[in-house]
Structure P
Amino acid sequence: MNDSTRGVGAVPTVDRTLPFHLEGEVCHQLEAALSREWLLTNGTGGFASSTTLLCPTRRYHGLLVTVPPGLAQRHCFLARYDEALVGQGKTFSMSIARYPGLWAPHGHRSLERFELLPFPSWQFQIGRARILREIVLIRGQSTVICRYRMTGFDSTIELRLRPLLAFRPAGALTHENLSVNAAVRRHPQGFDSRPYPALPTIRFRANVAPRIDVDPVWYRRLEYQEDLARGYDGHEDQFSPSVLTLPLAPHQDVYVAATLEDAVEDPEKAFRVERDRQTRSTDRTVVSFLDRAADDFLYRDTHGRPGVIAGYPWFDEWGRDTFIALPGLTLTRGRVEDCAAVLSGALPYLRRGLLPNIYGPDVESSHYGSADAALWFARAVHLYEESGGDADRVLTEYLPALRSIAEHYVAGTDLEIRCREDGLLSAGREDLNATWMDARTPDGPVTPRSGYPVELNALWYSLLRHLERLLMRLGERAAAKEWLHRRRSVGKAFLQSFWLPDDRYLADRLDPDGQPDRRVRPNMVIAAALDYSPLSRGKRTDIVQRAEVDLLTPRGLRTLSPDHPEYIGRYHGGTVERDRAYHQGTVWPWLLGFFCEATLRAYNWRRSRREMVRSWIEAFADTLTEHGLHQISEVYDGDPPHRPGGTVAQAWSVSELLRAHQLAERRRRR
C-alpha cells in the first residue's frame with residue numbers, strides 16, 4: 001500500500017439512468033453525493049439509511065434504526081462505523097462526517113464508485129488495494145450486516161471499526177452524559193454493549209476473530225446539515241465503547257453484524273440468505289423500480305398485524321396514507337390477499353365510525369384526527385372487490401364495517417362530522433383541520449377547510465353507492481333502498497352546491513354557511529377520478545382541463561393555483577415556513593395518480609390518453625436518482641425546477657404512480 005488514493009484519468013459520472021450509481025470524481029463532490037440518500041427496510045418498520053458517502057446529514061440516518069422489543073417508537077441504535085484500514089504503518093480512513101466548520105476525516109477521497117442494487121455497495125481505491133463495502137438489512141430482524149472484501153493487494157491488512165452508538169428515539173438527539181454504561185461484554189466473535197438499561201443490548205459479531213480494544217469515547221458535535229436547513233437542532237454527540245480490529249486478507253470476505261436479536265452467530269450465512277432473497281431485475285423501466293420500492297412500505301407491527309409505513313425516514317403508520325396507498329402497493333402488483341390482510345387488520349381499530357389518523361399499538365393509544373381515513377378504507381374495500389377479492393369476505397367481514405362507518409357519519413360523530421338535511425357531509429372547525437391538508441403553525445391550521453370538503457363528499461357518495469350494491473347482493477332490498485335514496489340526495493346536492501357553472505370546475509369546499517370556496521385545488525380531481533361519482537363525463541373533462549392548466553407539473557399536482565395570492569412556490573426554510581407552503585402550492589406526486597385516472601375516465605380510455613399517462617410516469621426517471629434513490633419523495637416545489645422535499649420515500653407517491661400505470665395498461669371495462 002501507499003498513500004496514493006486515485007488512479008489517473010477517472011471520468012466523473014452521475015448516472016441518471018437506472019439503476020443509480022456514482023462514479024469517478026463525482027464521488028468526491030460533496031453537494032452531489034450528499035444530496036442523494038439510500039434506504040433499506042426490514043419489514044417490521046425498521047430501516048438503514050444514509051447518503052451515498054455514508055455521511056449522515058440528518059438525525060434519522062443510521063445503520064440500525066428499528067423498533068426495540070417492548071416499545072412502539074423507532075430508535076437509532078447504530079448510527080455508523082468510523083472505518084479505517086491499517087497497513088505498512090499507515091492508516092487510511094473510509095469515513096466522512098460533518099462537524100461545525102469542517103469535514104473529518106476525508107475517507108470519501110478514496111471512493112471510486114457507489115452502487116445501489118441489489119443493496120448499497122462502495123468501492124474504494126487505496127493505493128493498489130481495492131476495498132468493497134456492502135450493507136444488508138435482514139428481513140424480519142433488527143440486524144444489519146456489513147461485508148468487506150479486499151483485492152489488488154497481496155498482504156493482509158487490518159480493518160478497524162469503531163461503532164458509533166446513538167441509542168435514542170430516531171427523531172431525537174443525544175449528548176454526552178454520565179449515565180452511559182461504558183462496559184462491554186467480550187465474545188469470541190465480537191462484543192456486547194448496553195449503554196442504557198431502558199434499551200436492549202446491541203451485539204457485534206464477525207465471521208473472523210476480532211481484537212477488541214475497550215476504549216470508550218464520545219464523538220462530539222456531529223452536525224446534521226439537513227436538520228439545520230429544516231429549522232431543527234442539528235448537533236449531537238455519539239458514544240463509542242470500543243474498537244473492533246479484524247484481519248482483512250486478500251480475496252477473503254469479512255462480515256460484521258450488529259443486532260438486537262439474541263444472536264447472529266454466522267453473519268456470512270445470514271448475509272448470503274438476504275442477498276439471495278433480493279432478486280435482480282433486468283427490467284430498467286421506472287415501473288419496475290417503483291414495484292421494487294413498494295415493498296419498503298409493507299410491514300408488520302410488533303404484534304404481527306400487517307400495515308403500511310407512510311414514509312421514511314420519519315413517518316410511521318398513518319391511516320389515511322395507508323388506505324390511499326394500499327391499492328397501489330398491493331392490488332396493482334397482484335397481491336390481492338395482502339390487501340385484504342391490511343384491511344382486516346384495521347377492523348379492530350374502527351371506533352365511532354372512524355379509523356386512526358396515526359396508529360398506536362392499540363386503539364387507546366391511536367390518534368383519531370382524520371375525517372376521511374374511514375372513507376379511504378371504504379374505497380380500498382371497493383378496489384379490493386373490483387380486483388377479484390373474496391366476495392364472501394367483503395360481505396361478511398367488510399360490509400358490517402362499511403355500514404358502521406356510514407351510520408355513524410349520518411348520526412354524527414367525532415371531528416364535527418355530521419350530515420346536513422340533503423346528505424352532504426361536513427367536518428372540522430376553523431381550529432380543527434380534519435382533512436389531508438392538515439398543516440398547522442403556532443397560529444393554527446393553515447388550510448382548515450372546515451365545512452364541506454369536496455373530496456370527503458365525493459368519497460361519501462362513493463361509499464353510499466357501494467353500500468347500496470352490497471346490500472342488494474345480500475338480499476337486503478329495504479336497507480339498500482334507504483342508502484339509494486340518501487345517495488341520490490347527496491349526488492343532487494353535490495352538483496348543485498360544488499359545481500361552479502361559470503368556471504366549469506368544483507369548489508374546493510363549502511364553508512359552514514354553504515358558500516363555495518373557489519380556490520383551484522386538486523381535491524376536485526379526486527372527485528373526478530372516482531368510479532362512483534355524480535359527475536358526468538363532460539364535467540370530469542372540464543375539471544381535468546382546469547387542473548391541467550393550473551395545477552399539473554412534471555412531479556404531480558400543485559395544492560393551489562399559482563394565480564391565487566396565497567400561493568407559495570417553494571417548500572423550504574424552517575418548520576413554520578414549510579408548514580405554510582405544505583398545501584399552498586407545494587406539489588404532491590400522489591395526486592398525479594388521481595389526475596391520471598380522472599383523465600382516462602374523462603376521455604373514455606382513449607389510446608392517446610393512455611400513452612400520455614405512461615409518459616407522465618416515465619418522466620419520473622430523473623427523480624428516482626435525485627433525492628431518495630429509487631424512491632419518490634413526499635413533495636416537490638410548486639415552482640420549477642420542482643426540487644424535492646419532505647420524506648425521501650413516501651408510500652402514496654410510489655403507490656399512486658403504480659396504480660396510474662396499471663390504469664393506462666388496461667382498456668375501459670364499462
Structure Q
Amino acid sequence: MPVKSFLQNKNFINAVFFILVIFVIFSFGKTFMTQSKEFNIPVFGKIDADIRINIEMPKSLIPDIHILLNGIELKPYIMKTKNSYTGYDVNNRKIYNMALKIDGDNKEEKIKNIKNMVITVGRGFYYYTGDDILKFDKDKNGYYKFPNDIKYYKNSGYITDKGPLKHFFIYFLSIFYNSKFYMLPLLGLIASFLIYINNKDKITLGFNMFKTYAIWWVMLSALILRLSDNNFTFWTDELYTATCASYINDSFLMTFSDPGNPPLFFILAKIWMMIFGNNEGVCRILPCIFSILTVGIIYIFLKENLDKKTALLTSFLFAINIYSIYSAREFRAYSLCALFSILSAYYLFKIIKNKQNKDFIIYAFIAILMANTHYFQILILTCNFIYAIFKLDNKSRIKFFICNLLAAFSFIPYFLMTAFNKALLDNSFNVLVKPEIKDIINIFSKFYAGKILAFLILLIAFCIFIPKIKALLFREDKNYFNIYLYSVYSILFLFAASYLISQIRPVIREYYFINVLPFIVITIAMAIFAVFKKNIINIIFAVIVIIFYFGGSDYIEKNRTSLTLFENLFKYAYYDSKLPEFKKYKKGIMMHDFEKYKRQYRSYLNNDDEIIMYKYPSDTETLIKKITEAKSDLIYLRLEYKTFKEFVSTCSQIYDVSVIRTDKDILIARIVKR
C-alpha cells in the first residue's frame with residue numbers, strides 16, 4: 001500500500017486519533033495529580049476548609065499536649081490574653097487523621113484540666129470539654145483520635161478536602177485559569193482537534209451526542225459547577241437578605257426596606273424561603289437558577305442573531321467565568337441582574353428587527369422587573385433606550401418610550417418609600433469612596449482578565465467605526481457589527497455612567513458590574529471568532545485573545561475573612577455558656593448592623609439572651625462602654641484580627657477576656673464581668 005494511501009486510511013486515522021485522545025486524557029490526569037497544590041481557583045477559596053483548633057487550658061499543660069495531623073505535630077501559639085487559649089492552625093493542606101497526644105503520667109487528669117476545645121473546619125464547628133475528650137477512641141499508639149464527623153465534607157476521605165465533586169471542578173477550572181501547567185496536554189488536544197476537523201467523515205468514534213446536545217452539556221456543567229459546595233456560611237449582605245427583608249414572618253412591605261436594593265429579589269427570596277426554608281445551600285439555588293437561565297438565553301440570543309458556534313462558545317465562557325460563578329453562589333440579586341441584561345438585549349434586537357407589539361409588551365415587562373431589581377439595571381435600561389432611538393422609526397420610538405415610562409412609574413413606590421430618603425439623602429448609608437478614572441480602568445480590565453485584552457476588544461470596535469479600516473480588515477457582516485458594537489457600547493455606558501454619577505454620589509462596587517458580564521463574555525467570544533477577511537488573521541487574533549483571557553486572569557476574590565460571619569459566634573456562645581461555671585450568668589451577644597440577624601441562628605439562643613447592638617465599625621472605647629452598660633455578665637463578641645489586641649489589652653484591665661480564632665482574620669472574645 002502506498003504511503004499516502006496508508007496515511008489516508010480510515011483505520012490508521014482512527015488509530016492515531018484514538019492514541020492522541022488517550023494521551024490527552026492521561027496527560028491531563030497526570031497534571032491534575034502532580035500540580036494540584038499549585039492551582040489557584042478563587043471561586044473555590046481554600047480558606048473554607050482550613051482548620052482552627054483552640055484549647056483553653058493552664059499554660060503549664062502546654063508542653064504535655066500535642067495535636068497531631070497526619071502524624072505531624074502542630075506548633076501552638078498563645079493569644080495575648082489573661083485567660084489564654086492555645087491555638088493551632090492548618091492552612092491549605094489535606095488532612096486525613098487528627099489525634100491528641102498526652103505526655104507524662106496522669107494523662108486522664110491532664111485531659112480533665114482542659115477546660116474546652118473548639119475546632120472549626122470550614123463552616124463545621126465542634127466544641128468539646130475535657131470530659132468529652134476522655135470519651136474519644138484511642139489508636140494503636142494510645143493517642144486520642146478525633147471523631148470521624150470532624151470533616152469538611154461527610155463523604156470525603158479527608159478532613160479538609162473539598163469533597164470529590166468540588167475537587168473535580170477545581171481541576172476542570174484550572175485548565176482555563178492555570179493553563180501554564182497544561183502546555184503538553186493542550187498541544188495534544190489541539191493536534192487531536194485538527195485531525196478530527198480534517199477527517200470528520202473517517203473518524204467513527206462518535207461525537208454526535210456531544211455535538212447535538214452541546215448547549216445542554218454546557219448548562220449541565222454550569223449547574224453542577226455552581227451547586228458544588230454552596231452551603232458555606234452567609235456573609236453580611238446574604239444574611240440581610242435571609243433574615244431581614246425576606247424573612248418569612250415579616251410583612252411583604254419589608255421587601256421595600258433596603259435603601260440600596262429595589263424589592264424584586266427580596267420578594268422572590270421571600271417566596272422561595274416560604275417554600276424551601278432558609279438553609280444557606282437551599283437559598284443559593286435561587287440565584288443559581290438565574291445564572292443557568294442566563295447561559296441558555298445567551299445561547300439563544302447569539303444563535304438567532306449570529307451563529308451557533310459563537311453562541312456555544314459564549315455560553316461556555318459564561319458558564320466557567322469566575323464572576324458568573326460568584327454571582328450564582330450568592331443569595332443576592334446579581335445573577336438575576338445578568339439574566340435581565342441579556343434578556344432585555346434579546347428583546348431589544350427582536351423589536352429592532354420585527355417591530356411586533358408582543359415584543360414591545362414583553363420588553364416593557366422585563367424593564368419593569370429590571371427597574372425593581374438593582375439601580376445599575378436602570379442604567380442598562382437607559383443604555384437600551386438611547387441605542388433604540390437611533391435604530392427605530394418614529395412610531396416604534398413612541399412605543400419603546402412607553403415601555404420605559406412604565407418601568408419608571410413602577411420604580412416610583414420604592415423610590416419614594418425607601419431609596420430617596422434612606423439612601424440618596426442619607427449620607428451615612430453605604431458610604432463608598434468616590435472613584436478615580438484609574439479605578440474604573442482597573443475594574444474594567446479585571447473583568448477582561450487584564451488591560452491588554454480589554455484594549456484589543458476596544459480596538460476592534462474602534463476599527464469598525466473607521467470606514468477605510470473596516471473595509472480593509474473586515475468582511476461585511478451587519479449582524480456581527482451590530483451585536484459587537486452594542487455589547488461594547490453597553491459595557492462602556494455602564495462604566496462611564498456609574499463613574500459620572502459617583503462624582504456626585506458614589507455608587508460603585510466592583511461586583512455590581514455583573515450586569516454587563518454577558519456582554520463582556522460576548523465580546524471575547526466574538527473576538528475569538530472575529531470576521532476578518534483573511535482566515536490567518538482570524539486564527540492569530542483568536543490565539544492572542546485566548547492566551548490573554550486564560551493566561552492573564554486577574555479576578556476579584558471576595559475574601560470572606562474580611563466580611564461579617566456570625567455563625568461561629570452564636571455556636572461558640574451556645575456551647576461555651578453551658579459550662580458549669582457560666583450557667584449562673586446571663587448571656588449576651590454583641591452584634592453590629594441588624595438585630596434581626598439573630599433570626600438565622602435562633603436555635604442557638606435562649607429566650608432571655610441579650611443582644612447588644614453597636615454601630616460598626618466601633619472603637620475600643622465604644623465597645624467597652626456597650627459591655628459595661630449591658631445587663632449580661634457573660635458576653636460574646638466577634639473581633640477582627642487587626643484590631644483585637646487593642647481591645648483585649650484595654651478590656652482585660654476591667655473584665656476577664658478570652659479569645660479564640662475561628663478563621664484567618666476572625667476571632668471571638670468571651671468577656672466575663674468581675
Structure R
Amino acid sequence: MISLHSGGVYWVNGAPSETGGDRKTAKEGTIAYRIMRGHSSSKDGSQLSVKFDSLISHDITYVSIIQTAVASGLESFPVPYVLTNCHNSLCAVGGTINEDDHMFGLSAAKRFGGIYVPANIAVIHQYAREEMAFCGGMILGSDSHTRYGALGCMGVGEGGPEIVRQLLGDTWDAPAPEVVLVYLTGSLRRGVGPHDVALALCGAVYKNGFVKNKVLEFAGPGLAGLSADYRIGIDVMTTETACLSSIWATDEIINEYYVNHNRPESYAALSPLEGAYYDSMVTIDLSRVEPMAAMPYHPSEVYTVRELIENASDILPKYGLEDKLVNGEIRIDQGIIAGCAGGMYSNLAEAAAILSGGSCGSGAFSLSVYPPSIPVQQEIYRSGAAEALTAAGAVFKPCFCGPCFGAGDVPANGALSARHTTRNFPNREGSRPADGQRVSVMLLDARSIAASAARGGILTSALDVGYDMPPQSTGYDRRAYDSRVYSGFGDPKRDEPLVYGPNIQPWPEFPPLPDDLEMELAAVLHDEVTTTDELIPSGETSSYRSNPVKLAQFALSRREPMYVPRANAIRERGLVSCIFAECPGDGSAREQAASCQRVLGGGANIARKYATKRYRSNLINWGILPFTIDSGVPFPYEPGDRVFVPGIRRAIIEGKSTVQGFIRGDEIALHLGDLTGQEREILLEGCLMNWYKRRT
C-alpha cells in the first residue's frame with residue numbers, strides 16, 4: 001500500500017529514477033522550490049525569507065494577533081488578511097465574549113483593510129480554497145491545517161507571531177527544507193475515501209519522523225483518478241505527518257476546479273521539471289488502500305477497518321475500548337462528518353448514496369454533518385444528498401470547526417465517536433477525564449461512517465456495501481459571500497475605532513532576558529510527546545483566548561494540574577519558571593501553548609527535541625529559550641528543582657549554540673541550536689512584541 005524510500009530520487013520521464021545530475025541544482029526543479037524561491041528574498045540558498053501572498057486566521061487567534069500587531073505599530077494590512085469565525089461561533093459559552101471577539105474582528109477588518117467572514121458562513125480552510133488559493137501562491141495561516149497544496153498553492157500553518165511579522169512587513173524565516181516526492185499510482189476502489197489514504201500515510205511516516213519539517217510534493221499517474229475534493233481531503237491531513245507544507249502537481253482537474261469557482265486566472269500547470277531531485281520518496285499504490293481507522297489518541301495509530309473488525313478482541317483493550325465489542329461486533333456511539341476534512345461535497349454525496357433509503361436507527365447512535373461553507377451546503381441541497389441524509393436520520397449543522405477541537409457534539413461519557421475530522425487527540429471531543437468524563441475518538445472516512453450508520457452504529461467497511469456513485473459537484477454559488485463577507489483589502493478606514501469587549505485584554509509587560517537565568521522547574525513531563533492540546537487545552541478554554549491572563553490559568557490543566565500554582569509561586573519568589581518535556585509541541589499551531597507559559601513567568605523549555613518547527617518558533621517569539629539536551633542524557637529532576645544558567649545574555653549576544661546549566665549542582669549542556677540573528681535579538685528583548693517596540 002505504502003512504501004518508503006530514504007534515498008534521493010530524480011524525476012525522469014514522469015517517473016522516479018535513482019540516477020540524475022547535480023543534486024543541489026536539480027532540487028531547484030521541484031515544484032516546491034520554484035514556488036518558495038519565488039517568494040523568498042534570501043540570497044543564502046540554505047535559507048528562506050518568505051513573504052506570503054495572503055494571510056488567514058480564525059476567531060481563536062486573530063484577536064491576540066491584531067492586539068500584538070497594533071502594539072508593535074500596525075497601520076494597515078499589507079496583503080489580504082482573512083478573518084474567519086468558525087471556532088468560537090457558539091456564543092452561549094462565556095456570555096457575550098465570543099461575539100465580542102467577532103465585533104472586534106469586523107472593526108479591525110474595517111480599520112486596517114481586511115476580509116471578514118461572519119460566523120457560520122465558512123470554515124477557515126474552505127474559504128481559503130474557494131476564494132484565496134491560486135497556483136504558485138503561498139498562504140500563511142495561524143492554524144496548523146493551513147494546507148492548500150492540492151490546488152497548487154503552498155500553505156503553511158504557524159503561530160500568531162509569524163502572522164504579526166508578515167503584517168509588519170517582515171519575513172517568515174526558515175531553513176530551506178528537504179522535499180519528499182509522494183508518488184501516486186493506481187486508482188482507488190469504490191468505498192475508499194481521501195481520509196483512508198491520509199490515515200494510511202500518517203501511519204507510515206509519523207512515528208518514524210520520515211517527513212518531519214519537510215515538504216511533501218505529490219505527483220504520479222495516480223493523480224488522474226483523484227477529483228479535486230479527494231486531493232483536498234488527503235492534503236489537509238498532511239499536517240498530521242508533521243511535514244512543513246505540501247504541494248501537488250496540477251492538471252485539467254484542478255483547472256476545472258478554478259473554472260467552476262469563477263477564477264480561471266488562478267490556474268497554472270505545475271509539474272516537476274525534468275531531472276528534479278527529491279531527498280526521499282513515499283510511494284502510495286492507491287489500488288491497495290483500504291478503509292482505515294485511527295484509534296485514540298493520534299491519527300497515526302492506524303489499522304485497516306478489516307483488521308480492526310477481525311482482531312477486535314485483541315486491539316480494543318489496548319485503547320480501553322473492550323466494552324465496545326458487543327456480540328462480536330464493534331459498536332460506535334456517534335458519527336461526525338465535519339469541516340475542512342470531512343465536510344467536502346464528495347464525502348457528503350457518497351455518504352448520502354450509501355445511506356439512501358436507510359436509517360441510522362432510533363437508538364443511542366447519532367450522525368451529525370457539518371458542511372465547510374455555505375456554497376458547499378447549497379450544492380448538497382441542490383443535488384438531493386441533504387434530503388437523503390436527513391431522511392436517514394442525519395442532522396445538518398452550521399459551518400463550524402467545533403467537532404475538530406472539542407466544542408461541539410460532545411458525546412456521552414464512555415462513548416466511542418467515529419469522526420471524519422482532522423484529529424483524535426485526548427479531549428478533542430470535549431470530555432474532561434479529570435472530572436470522570438472520558439470519550440474516545442476513532443478517525444474514519446465519511447464512507448465507512450455512513451456504512452456504519454446504516455447499521456445503527458456497527459462498524460462497517462464501506463467496501464462491504466454497494467452503492468451508486470453520485471455525480472461530481474459542478475456548481476459554485478458565491479452569493480452568500482457577496483452578501484455577507486466584508487471585503488476591505490486596500491481600503492483601510494483609519495478612523496474606524498476598534499471595538500473591545502470586556503474579555504479582550506492587552507498583553508502584560510514582559511521583561512528582557514537577564515544576564516543570568518535562575519529558574520525553577522514547574523513541570524517535568526516524560527511522555528513520549530506533549531501536544532499543544534495538553535500545553536493549553538482546546539474546547540472550553542477557547543473563549544478566553546482574547547484574555548491572556550485568564551487563559552493562562554488553564555495551562556497544562558489536563559496534564560499537570562499543579563503547573564499553574566507552581567508557576568505562580570515561582571514568579572512570586574522572583575524566579576523564572578521552566579518546563580521539561582521529552583518532545584513538546586505536536587499538533588495545533590496555537591501560539592498560546594507558548595504565550596501562556598510566558599504570562600505565568602516562564603522563561604525556557606528544556607526538551608530532547610521539539611515536535612514541530614512552529615512550536616519552537618512560538619517559544620522564541622514569546623521570549624522563551626528553546627533548550628534541548630542530548631538524547632542519552634538522563635533527566636532525573638523534579639518540579640521544584642532549581643536550574644541556573646549563568647551568563648545566558650552574553651552567550652546569546654555572542655552567538656553561542658550551547659551553554660552550561662546547573663541543576664541540583666549537576667552540570668548539564670543546554671543546546672540552543674541554530675538561531676538566526678533576529679531570533680537572538682527577540683530572545684534578548686524578551687519577546688517579538690518588545691523587539692518591534694524597540695525597533696520603532
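Derivation of every value follows stated rules applied to the coordinates shown; laboratory data play no part. Being a predicted model, the structure only gives us computed values, none of them experimental. Cβ atoms are built from the backbone, for glycine too; each structure is taken alone.
Once Kirkwood radius over Cα pairs in Å is evaluated on every structure in P, Q, R, the highest one turns out to be Q. Using the calculated result 0.05 for FRET efficiency 1/(1 + (r/R0)^6) of positions 22 and 134 (r between Cβ atoms, R0 = 30 Å, to 0.05), pick out the matching structure from P, Q, R. The correct label is Q. Between structures P, Q, R, the greatest calculated value of distance in nm of label points 7 Å out along Cα→Cβ at positions 278 and 574 is seen in R.
Volume of the Cα convex hull per residue in Å³, for residues 318-413 alone was computed and gave 81; which structure, P, Q, R, did it come from? Only structure P yields this read-out. In terms of distance in nm of label points 7 Å out along Cα→Cβ at positions 150 and 662, the structure with the greatest value among P, Q, R is R.
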